[in-house]
Structure I
Amino acid sequence: MASEEPATIWTRDFSSLCTANLALFMSAHMITPTLPVYLLHIGGSRRDVGYVMAAYTVGAMVMRPVAGALVDRWGRKKTTVVALLLTVIATTLYRFAGDVPLLTAVRCFHGLAFGMVGTAIGTMVIDILPVGRFSEGIGYFGLTSSFSMAITPMIAFWLIHHYGFPILFLAVVILTMLSLSSSLLVQSRHDHAGDAPEIGLPGPPRSILTGLMEKAALPASGVMFFISVVFGAVMSFIALYAAEQGITNIGPFFTALALVMLVTRPLSGRWADRGGADKILLAAHLAVFFGLVTVGLSHTMGGFILTGALLGTGFGFFIPTLQALAVRYVPVNRRGAATGTYMISIDLGIGLGTILWGHVAETAGYRAMFFANLIPLALAGLIFYLFIHSQRPGRPE
């Protein structure tokens with residue numbers, strides 16, 4: 001079995017991680033699009049939506065670099081199991097968060113746990129994938145989150161309309177427990193990879209910041225930061241914007257977004273592994289640009305579905321390509337730090353973005369807010385240009 005590992009992606013461990021990630025993201029995709037509606041239901045404002053949604057990503061952002069260090073030193077599987085136990089606790093607490101301050105605290109705790117488990121699972125996936133098929137494997141792994149987005153938001157809104165928020169929160173807890181069960185089946189073979197450098201010559205000492213962050217992952221993470229600012233606006237405010245247009249169930253938007261990502265993520269992975277990362281990122285920028293223009297002009301479900309397809313193309317190209325670039329050239333014992341660096345760029349972008357967009361939506365409305373997202377997209381394009389050209393002399397990507 002071990003001799004087949006360099007050539008194959010679909011091992012038992014990879015399948016178990018995909019199942020765990022599917023259940024984990026189904027729980028997240030039940031909460032994320034519906035929580036703004038719940039927040040307004042308990043008396044919150046548009047500005048509160050920005051802060052509450054940001055609390056989750058700020059919590060994850062704080063945990064990512066710490067989780068990266070834990071993964072490298074404490075062990076992949078141990079970190080994953082502990083993180084999922086904390087996630088079960090966090091999702092259980094939503095049922096008891098009946099006002100804005102409590103909901104903000106629970107959301108932050110959930111973010112801390114999710115940041116820890118996301119970094120640990122992402123590192124385990126990198127460990128078991130063949131080096132020459134990183135992008136393809138990450139693309140397939142990412143299909144689990146795309147598939148969950150295709151079906152879960154519609155289920156979540158259906159549960160709310162027919163049974164209320166308590167049943168929704170119960171479903172979230174059950175899915176998180178399923179993720180924990182699946183993770184227990186994985187046998188991590190690199191749990192002590194982080195100990196290797198300490199056995200022989202320890203190498204030059206690292207500062208705390210250097211130990212938690214990976215410099216080689218910063219260029220790709222910089223692009224992802226600004227893309228995450230855009231992604232946070234879409235995920236946090238699209239349901240409320242659609243409600244203004246008279247659309248109460250925005251589930252088909254998420255279905256279109258996810259179905260397109262189901263196609264683009266594995267395709268972008270294969271393309272990137274063959275040296276086409278620059279073309280993929282250019283196409284991704286164009287797709288998100290047209291998606292933002294379309295959402296600002298949308299008044300019907302058809303317009304929102306088209307927006308979902310365009311944004312799904314862009315995000316489906318961005319996520320696996322940039323993640324593969326972030327971890328491709330780092331040592332095994334630094335993969336946790338590289339994954340944490342990449343993930344923290346996502347959390348920081350979403351966290352700061354949702355706070356900013358909450359204020360913009362409060363003062364200028366949702367349509368102006370979505371058009372304003374063209375600014376971070378342009379900044380991502382600038383970093384993309386500098387990043388690609390700086391890599392051309394040495395690497396094909």
Structure II
Amino acid sequence: MDIPANRLEDIRAIMALFEEPGSLAGGGVTRLGYGPVEDEMHRLFRDWGERNDLIAYTDAVGNSYLENDAASLAADNGKACVLIGSHLDSVVSGGRFDGVAGVAAGMACLKWLKESGLNIPLRVAAFRCEESASFGRSTVGSGLVTGAVDGDDIAAFQNPEGRSLAEVFDEAGYDLHPQRIEGIEAYFELHIEQGKVLENLGKEVGIVEAIAGPRRFRIVIDGQADHSGATPMDMRSDALCAAAELILAIEKIGQSERRFQGVATVGIIKNSPNVMNVIPGWTELGVDTRGISAASLDRMEERLRISAENIARERGVEISMVRQYEDLPRAMAPQLMDQLEQAARSLGVSSHRMMSGAGHDALGFAEIVPTAMLFIPCRGGISHNAAEFTTAESITTGALMLYEALTRRYTEE
């Protein structure tokens with residue numbers, strides 16, 4: 001599509017607002033959830049809204065919102081608005097576009113509605129702590145206000161500094177048991193794809209049909225720490241060797257569920273005593289399984305338990321496995337997917353219906369309101385990496401699609 005120069009400039013200016021906080025010498029950013037850098041990102045978001053005569057506020061868990069007068073009036077009259085949202089935090093040494101692009105697209109839609117004089121009720125959200133990099137739990141801000149996350153379940157989760165989420169909330173005056181968000185009739189989220197499908201197909205946007213649900217586990221392997229030189233090979237209970245077998249088994253488990261978009265990853269390894277001349281006596285694994293089918297997730301969990309039991313018996317170690325948490329897979333609302341598809345046709349934008357293997361704030365909203373997600377390509381499919389990149393043109397294309405869907409939604413009613 002031909003992108004109007006003024007719309008492209010709007011996106012570039014908004015993205016530039018968030019350039020500096022958390023910047024690293026290597027080009028990436030670190031903006032951990034409920035940390036000072038994420039605080040600064042939210043301040044920039046709210047300040048921009050106030051400069052543009054929008055209503056800016058923060059909820060009981062620290063999520064930030066901007067809304068236009070039409071949304072405020074709708075709330076006063078007991079009516080609902082559309083919510084566009086995403087997040088402003090990142091993983092450690094992450095990229096500049098994951099989450100931020102979606103927030104920027106929503107901000108642009110607010111600006112364009114104001115310039116067009118359209119009284120369409122719109123609220124834009126910047127959610128806290130979407131990434132699990134800080135407290136080991138993703139979608140904290142959106143999950144708490146949608147009810148998808150129970151505050152009691154995550155209160156003891158700790159950040160890299162050893163501070164619990166309960167401590168951080170107490171200090172900031174936040175509430176782990178907030179009221180559920182209200183006054184929303186539909187939720188839209190734009191996000192970089194974090195994969196290569198759109199780039200390989202040469203499509204400008206992806207319309208998400210379903211979001212895979214994560215199911216995560218902590219596995220502890222207890223062996224016997226012994227002298228690495230004095231203990232014969234047939235007299236060892238090596239926790240790390242048992243972990244190595246289990247890691248490969250987990251890879252095969254993920255491969256067995258490919259047709260259901262199933263994946264299985266060992267993302268964390270802790271080993272003790274972790275010195276050269278001692279056989280490892282204790283190893284911990286963090287395991288992330290995902291899929292778009294609850295039955296597929298169940299199969300992966302069962303195979304994981306069976307593999308752990310077999311390896312423990314053969315290796316002479318003890319293996320314990322605890323499910324830390326899960327989010328159920330969620331389908332997107334067919335009506336909203338159709339609205340996005342109609343917007344794509346109207347604008348001459350090439351689109352592709354697809355699945356999301358990554359989790360997003362949209363997961364929680366899909367439980368309470370009609371929800372849709374729009375993907376834009378990212379170069380090489382790289383994300384959670386300093387090399388993460390998408391163009392201003394792609395963000396603008398996605399934002400214009402949201403704007404088109406939004407205006408059609410209200411003018412055609």
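Taken together, the values in this text are just the output of simple stated rules run on the coordinates, not laboratory data. In this text, all values refer to a predicted model and were calculated from it rather than measured experimentally. Cβ atoms are built from the backbone, for glycine too; each structure is taken alone.
Given that distance in nm of label points 7 Å out along Cα→Cβ at positions 147 and 315, derived from a single structure, equals 4.2, which label among I, II identifies that structure? Traced to structure II.
When Cα extents along the principal axes in Å is calculated, the result is 62, 44, 39; to which of the structures I, II does this value belong? Write out the running numbers ahead of the final one.
Working: I: 62, 44, 39; II: 80, 46, 42.
Attributed to the structure labelled I.
Thinking of I, II, which structure, once mean count of other Cβ atoms within 10 Å over residues 155-162 is computed, gives back 16.6? Each step should come with its number before you reach the end.
Numbers: I: 16.6; II: 13.4.
Checking each candidate, the match is I.
Going by relative contact order in percent (Cα under 8 Å, 6 or more apart), which of structures I, II comes out largest? Largest calculated value belongs to I. In this comparison of I, II, the computed figure 2.6 for distance in nm of label points 7 Å out along Cα→Cβ at positions 139 and 163 is attributed to II.
Computing helix-only ellipticity at 222 nm (-39500 (n - 2.57) for each DSSP H run of 4 or more, over all residues; to 500) gives -27000 for which of I, II?
Values: I: -27000; II: -11500.
Computing helix-only ellipticity at 222 nm (-39500 (n - 2.57) for each DSSP H run of 4 or more, over all residues; to 500) on every structure in I, II gives -27000 only for I.
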